[in-house]
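> The data blocks that follow each hold one structure.
Read-outs: derived from the displayed coordinates by stated rules, not from any lab. Source: prediction; values computed, not measured. Cβ atoms are built from the backbone, for glycine too; each structure is taken alone.
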Structure I
Amino acid sequence: MIPSRKAGNVKNCLLILATAVAVTGNAALSEPNILLIIADDMGLDASRCYDVGNQQAPMPNVEVLCANGLVFDNAYAQPTCSPTRATIMSGQYGFRTGVGAPVARDGSDGLDPDIPTLFDALAPTGYAANLIGKWHITGRDAGYDLPARMGVPDYFGLIDGGARDYFDWTAVEDGKEVQIEGYATTVLTDRAITWIAAQDAPWFLWLAYTAPHAPFHLPPDDLHTFDHLPGDGASIDEDPLPYYQAMLEALDTEIGRLLTSMSAGERAQTIVMFIGDNGTPNQVLNGLYGDHQAKATLYDSGVHVPLIVSGPGVDAGRTDAFINASDLTATIAGLAGAEFVSPDSRDFGPVLAGGEGSRDYITTDHFTTRQARGRGIHGWAIREGDYRLVVPKDAPAELFDLSSDPLEQTNLLADGGTDAFLRIEADLRARREALIAPQH
């Protein structure tokens, strides 16, 4: 039976979850279960685990993960959803995947299905592995069989970028379209609970929610505490922020239901990874980043995302280790006893156990050849240490010092820049050029 999600059970769920997390201790397991949860359109400013702005959503279950797990202060994704998902699937940077913006319906700019994937790496290990939820790595017209061709055996979810209606939407199941009536966040959670309960071997589940991606709306009453909000479209358009927050709280409630559906023993054998796929939607920023926007931009606000890992063998606390989304690939493979070889994917397993990270830079891409997808800021960015260089397409480069300017409000190259800052720019450009040089 799928557990109830009634709001009255939330406090008990939190207590059970906190207890289950606590019993894991610091002993690493040789074959842990691995649950990767992706929130769609959630930047640092949306999470109470980070001190960015003042409009964080209440997400008590994720906050339990933060309190008992490892919070990454320097985790980076790509500016939009498809590029981030492609980097995780392939373990490659965006300029190598060819996926630089939301994938078109025809799939012409989607991930090559013949590329080695995380699921291919897990196949020989004996792990059960699946992906439930948002796909958007290839286009709808390119074929519903592409998840299977990339190693996903039993895909269910939204093949496109999102649902037009969270309560009535189209999914792909068994390689064909099915119409779903039911709140998307809840349906995906139900599917995850059912799949996990059916496993009798160590498992990996990539659970990609479509929340809190637009359309903004009022979730079912038992999933959130924003009871005062009207549900009409005019109210949502006038002030979408509280609806975005309600969607995140509803997501959190369902994450809690998923985690508490496991027995204490299974939960104690499960590593949970929670990450956002890009920055917060610009409609709800309320000027937090000044003139800069977030989602679909190269600025830190568009790619600096929450990443929390909790479970057996994971030290509790915070880390400033640099993490690219592509690093999840080698790390998840490593946890499962497999090897994923890519120059773009660094196994941060040692960081989980209290060690140092091996990455000293972060790189980001945003590009497209389609005019219709030209929204946001295209180009590339790279960070090394506290300095971050943003190089928009057909616009002057900008340099920021995140140690004193975390919201990137002061361009150090304005008015020509000093000799010292110009040298830093040159060094960062050279680092980037070395990355994109042909591999031998």
Structure II
Amino acid sequence: MSVFRWIPLAMLAVLPQLQAAPLAGEQAAAHVLNRLAFGPRPGDIQRVAQMGVQRYIEEQLAPESLPMPEVLSTRLQSMETLNEPAGTTLGKFLEVRNMRRDEDEAFKARRREVYARINDEGAEARLLRAVESPRQLEEVMTDFWFNHFNVFSGKGEVRALAVSFERDAIRPHVFGSFRDLLGATAHHPAMLFYLDNWVSKANGLNENYARELMELHTMGADQGYTQKDVTELARMLTGWTYRPRKLVSENETFWFDPKRHDNGAKQWLGWTIRANGRTEGEYALDVLAVHPATAKHVSYRLAQYFVADVPPPALVERMARTWLDTKGDIRSVLRTMFTSPEFMDDSTAGAKFKTPYQYVVSAARASGAMPEVKRMQQVLNRLGMPLYGCQTPDGYKNTQEAWLNPDALAMRIGLATSLGQNASIETVQAALGSSISPRTQELAAASPEKLRSALLLGSPDFMQR
């Protein structure tokens, strides 16, 4: 019987059970490492249990206090795409994209080289950070916010701009003011291009960005606003664009074009908006960032990501109240969630099924070895979650319903088998500790030695976080 058939049978015997006792000690440490981090590395559970869960949470909320490993920093600094201005990357992309059709093989090779560097360096940087960085919550929040403000790298110029979008619009604001984060994404050429606002003008209105700004990024669907509100917001945002030539030559990432702007009065969310150029759009972002519907919608999304697929309503309400009290201070909202009894409730431990990204990264971390980035990318592609590859603006789902299916499980088992061949059972056990049930550990111990690590990494216990 092949390992791919034998392991899933073992999995059925160890379906995870809810814990009866309150989370404490190493169980609590494993829980926060599976939620605030992409899972534990060898020794992490013991370290966090010793320092205390609350101290670990505060440490992760202030990532600037955690030094980056020199090897990781050196590798990141060597990546051309990661460190050059957005305009430089776009210039290289446009140069090879616009080559003549009768080009020779040398030109074709050059195009493949440029495209590959842009794609591979962005993905490699994201995965290396996710696996190796001690600033784990920063990486988790980068994953959350990029998905929340999703752009698809397969659409035209976004291919060249996605890395900059993450670096310049997302990462600096993951713990800061939601208004600053909202503004950074609204002004970035990747978002302007992806949702077509860069071509929107008074006599050629495009409502794509305005619709997603209200429905996905802020207030949520069915929150009492109308199609007319979407249209009026789109009018307020006319002229918000960028100039590709200026972006390439001067790294000018945003430009307001008064000639494209609709200078008529607007009626939006019950208010009369007088013509005021770019300020109209900025005012809209001010209103949306602290709107009660936004506070509740984004708090729900955060609680769904970190706590449960259907998060406790009382927790969402408290997070939304913190949002309004602090005018959208993300760090304060996260602290409200992480210090809540609902977050540390034993019934929420193991209640979240890992997305493919979370599974692949957590498996690499548990194996204790430097990640094989190419292999990780291939698995993510096969599992239907390529980095920067979600086509729709709502981003990837993070619920069990979206990702739990037989084909996906079989591919996860394949990755577990591959990693298990290069990771000792002692290393994996040292990483996962009490997050793996005694029954699963018994089955692994009774299996052939070469399969033990794979059984742990492919177990239902490890699929949950």
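> When Rg and Dmax of the Cα atoms in Å, for residues 95-198 alone is computed for each of I, II, which one produces 15.8, 50?
Computed on structure II.
> A follow-up question, please. A value of 24.4 was derived for mean count of other Cβ atoms within 10 Å over residues 71-78; which structure in I, II was it taken from?
I
> Another one. Of the structures I, II, report the one carrying the highest value of FRET efficiency 1/(1 + (r/R0)^6) of positions 223 and 239 (r between Cβ atoms, R0 = 25 Å, to 0.05).
I
> Also, quick follow-up: Which of the displayed structures (I, II) returns the greatest value of distance in nm of label points 7 Å out along Cα→Cβ at positions 87 and 327 on calculation?
Between I, II, the highest calculated value is found for II.
> Taking distance in nm of label points 7 Å out along Cα→Cβ at positions 151 and 183 as the criterion, which structure among I, II has the greatest value?
I
> Comparing Rg/Rh (Cα atoms, Kirkwood Rh) across I, II, which is largest?
Details: I: 0.94; II: 0.99.
That would be structure II.
> Given a value of 3.4 for distance in nm of label points 7 Å out along Cα→Cβ at positions 159 and 423, point me to the structure among I, II it was derived from.
II
> Name the one structure among I, II that helix-only ellipticity at 222 nm (-39500 (n - 2.57) for each DSSP H run of 4 or more, over all residues; to 500) of -17000 was derived from.
Clearly, the read-out refers to II.
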